[in-house]
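In what follows, structures are represented as structure tokens.
Each value in this text was obtained by applying a stated rule to the coordinates, not by laboratory testing. All of these numbers come straight from a predicted model, not from anything done at the bench. Cβ atoms are built from the backbone, for glycine too; each structure is taken alone.
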Structure 1
Amino acid sequence: MVKDKKINPKLRRAAIVNLLLLLLVVVLLNMAGAFRFFRLDLTQEKRYSLSPATIKLLENLPDVVYVKVYLEGELPAPYRKLRNSCQEMLDEFRAYTNKVEYEFINPSASEDEQERKAIYMQLSKDGLTYTTPVEEKGAGVSQTLIWPGALFTFRGRTLPLQLLKSTTYANEEAMINRAINDLEYEMTNTVRKLNTIIKPRVAFVEGHGELDSLETKDISLALEEYYSVERIRIDSNLTSLVYRAEREDSLIFVPRYKAIILAKPDSAFPEKDKFLIDQYVMYGGKVLWVVDRVDASMDSLSTYNATMVYPLDLNLDDMLFKYGARVNGDLVMDLRSSVIPVVVGRIGNQPRFEPKRWPYFPLSLPASNHPVVNNLNAIRFEFANSIDTLGAPGIRKSVLLRSSNRSNLINAPARISLNILREKPDPKIYSKEGIPVAVLLEGKFQSLYKNRLIPELMNNPKVGFKPECVKDNRMIVVADGDVIRNGVSRQTGRLLPLGLDRFTGEQFGNRDFILNCVNYLCDDAGLISVRSREAKVRLLDDARIKNERFSIQLKNVVVPIASLLLAGALIVYLRRRRYARK
């Protein structure tokens, strides 16, 4: 007969002490957690960690934000994943503040058809749109009306957030994965807009042949979500860019705009306008230079196979040179380029078109991890120029966008022709690599007019001349004015989205790039850091699942359970062997 051994009193006391110590550690950790909040995210891309900008926004919320998410009920699997991701993100928000409340609502829950229609109509008025995905069920298919959106309410004001946004040539699963990736930015951005009382002012400069309001309409609409967008003419007016006001016995000088945009000027700037822009920069104003140094367009090529291109004199070279950059009078040619339709023959009396890659329309794929360009789609240029960075003292230069490693430069004046599309490109010609086409300049800029003004102007208190920046400043130079220009349909006059290739329907990243530029110049780097984050969605291999279904089920269901049972049996056996006696 087998009897259990008596447990050693020392072992009993040691076990009790260890148990008490474990309980004490648990209690102390809980007490420490009450005073010090921290969370651990073990995912590779920190999927469950909010960015510092989002945390700061949430911690400083003055009142409750109430969120209604209309993703509830019987949803297809991809939309269920989006719904769960929304809840996880809102729970992340609530981990840092008690001023976020939410509920999930099924807009199709009512059995009364009239009531459902009324709810749908109200959601449409609130700014949400529905989708009707097709789902396979047994031998047939079914369609479900889904409203993938949310309403954010703050202090009586409500803003819609469309969670699922259509993208050209993207399937439903890709759009949902993109929506999940963008959840933090979209929700943070909506809360930020609700919490913003006064929008900063930005302005498009006019009067030097810049793009008009219709040609910049799309980017203006995008900027209006964050800023009050205006159009101004400098016209040598001393107060056009810098506010000058008397205060007691002194004058104060404050930039009227957080940033100004020079969108493809085509005529020379008068010295007085240059002086006012220079002093605007010295007082802390930001500038986005989107300029061409070569007069080139596709209009003449639509009639003739060849045209001449000439350098433009904008009278800005000395100013940009002083700030640390030079836009050259040349054109970038790149084998990585977008396409244009070219006549390759005729069918009857109708021309036959084929898409051909046009090397004068380079595509820049951002390779930098700078927040302005991180995770952006390719940027489409049209007749871009190269940029040289110069040795301006105290100025930091960051190249944001480059051409590919198969590029070339031609100096203007030059003749360009569509005939190059008839021949195979010669790799020896495209031997240049990474030509800069967009540059960020940061630091204390020196005034172009330092030691150049007459004493009467330098010492005039009403002019308030500053020989250098009052503090570190920044500007961005983009060597192609068409980067910011949206298209307009010639047939209907309809506005085309910025970055849309009308020939292929492909959407490039121009809109996000310009928006990021202005955000960064206006010190909204935290916002674009949230936008540029990317959570990798690890998709399943459908073909492999179909072919290896049984083995996958065996590995993921049977093997873990069998391993646990085997481990348990082994522990019981070892325990009996250790403590049992004959």
Structure 2
Amino acid sequence: MDSWNMLLQIILLLLACLLAGSLMSALKQSPLVGYLLAGMVMGGPGSFAIVKAEQQIESIAELGVALLLFSLGLEFSWKRVIGLGKSTLLCGAAQVVTTLILGALACRLWGLPLTTSVAIGAMICLSSTAAVLRVLVDRGEMDSHSGRNSLAVLLVQDMAVVPLAILIPLLAEGGEPAAIVSRVFSILLAAFVIIGSLYFLMNYVAVRALQSASFARNRELTVLLSIIIGLGATWAAHAAKLSPALGAFVAGMFLGNSKFAVQVRADISSLRIVLLTLFFGAVGMIADPVWMFKNLPTVLSLAAVILVGKAIIIWGLFRLFGQSSGVSLSTGLCLCQVGEFAFVLGSEARTGGILSATQYSAIVSASIVTLIVTPWLISLAPKISAWLNRRRGSTATQEPEHSDGHSPCEVLIIGFGPAGRGAVRGLQDIRDRVLVVDLSSTGIAAAEALGFRAVIGDAGNAEVLEHLHLEHVRVVVITLPSRGDALAVLNLIRTLTPQATKIVRSRYQLYMSEFLEAGADIVLGDEEEISNAMARTVHEHHQKSLAEQT
């Protein structure tokens, strides 16, 4: 297939994903489900076979997985992981291990080989980060107790993807115990070398490059460097015969410990969305709608077993860790589906001969069904939780810590030039609840020198502001000198945090009314401040000269 024909195939698939995603959104479903269904209809076995570039699109989709893992790694600053709390982290780890073991045990009782059973257990123990978080954000439930529980477990599951991706090839290779131990040792040695190299490159090369003036002036350089880091780490891990997931995830995690993580994540988000859409479309082309229809009772039964089984496991574990029955069940309903990384693990298992084509089709089909019912289950979860808590007379336990390990942001300062420094002058007593956002590394250094938390980011980018978790912010101060930039940020802030008091700096008195009409509560003008300062200065010097004459 020539390149132009393949480009047409990609355009057709993206167009189908756009239409299906729009339809799913109108039906209050996750757009990801639409992408899967578009792939099922457009290409693959049992479809209309409009798209015939399955292998090429699957190769491109693998890049989307690499960037997804890289962006997930950016979420994992050490402070944020620690901030999840020991009990929640242990509960998330226990969920992965327990679901894997019980899933494998059930498959063994069904008569499947041990390696096949373990692979299926590994696939179903993961939930869908993309689908769950999308629905929770759309419903405004990220700050609920079950929402925070779900976020914590999903983050732990995402970390578990790396060892699971290493486990599947080991199962495929098989062999004597001594040979397996030898391979594990070589894998660990290669992983140590890769991780050490990435640590050096991230902390002593990439971060210093991002701090340079040329990168500050040219945002496209940041995007290029981020993509090179993510894809380069993926290639390095593959070249070392490790899971590509390991390289992408570790590179993102090291970069996530720097103050550039928020902006880097926002810069690559658009490309990641395109590649991730292709990934879900490619997964849909794996499924056979004709096979699903012929074996619908089996598919639905398997999906029901997975949904009920995972919900019970998660409910039981959160109850064991001291949470109320209602919150535990609500969390279980949010996380009982099978996630997108199951398709990646299943593809590796099928390639390695662990899963047959029929077994793989059955798991993929059931997984798609669980994703389709996810929005409905999440919408049902709060009602069931409230009913169960009322019936048992229980109340929700104490709210978990803030997920990034810091106190919630109450005062947001956008821009840290002279005006920004003046704005924080009286906030030293609450500096742990003040967050500074600036694109200049000089401004960030100045804020940190004064003891304030600061991140590099473009506040005019919705992705950046959404990641800052502004649910508790009370005051937003916009000190940007550019009228256009300040208006753009004000419009975003008004949408994301309507409850906050919005204070805006205006360089010219001419634009003060425009800021007020755009939603600012208080506008302070540079010209007015200069006028007042000059009046005070003239008055003081006049009085001084009069005193000298007398």
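Observations, loosely collected:
- With distance in nm of label points 7 Å out along Cα→Cβ at positions 190 and 518 derived as 5.3, matching label from 1, 2: 2
- Comparing relative contact order in percent (Cα under 8 Å, 6 or more apart) across structures 1, 2, the highest figure comes from 2.
- Comparison of 1, 2 by mean count of other Cβ atoms within 10 Å over residues 110-117 - largest value held by: 2
- When volume of the Cα convex hull per residue in Å³, for residues 358-477 alone is computed for each of 1, 2, the one that comes out at 164 is 1.
- Highest-scoring entry among 1, 2, by distance in nm of label points 7 Å out along Cα→Cβ at positions 246 and 342, is 1.
- Computed over structures 1, 2, Cα Rg over 2.2 N^0.38 Å reaches its largest value in 1.
- Among 1, 2, structure where Cα Rg over 2.2 N^0.38 Å, for residues 86-333 alone as derived comes to 1.15: 2
- Value -9000, calculated as helix-only ellipticity at 222 nm (-39500 (n - 2.57) for each DSSP H run of 4 or more, over all residues; to 500), assigned to which of 1, 2: 1
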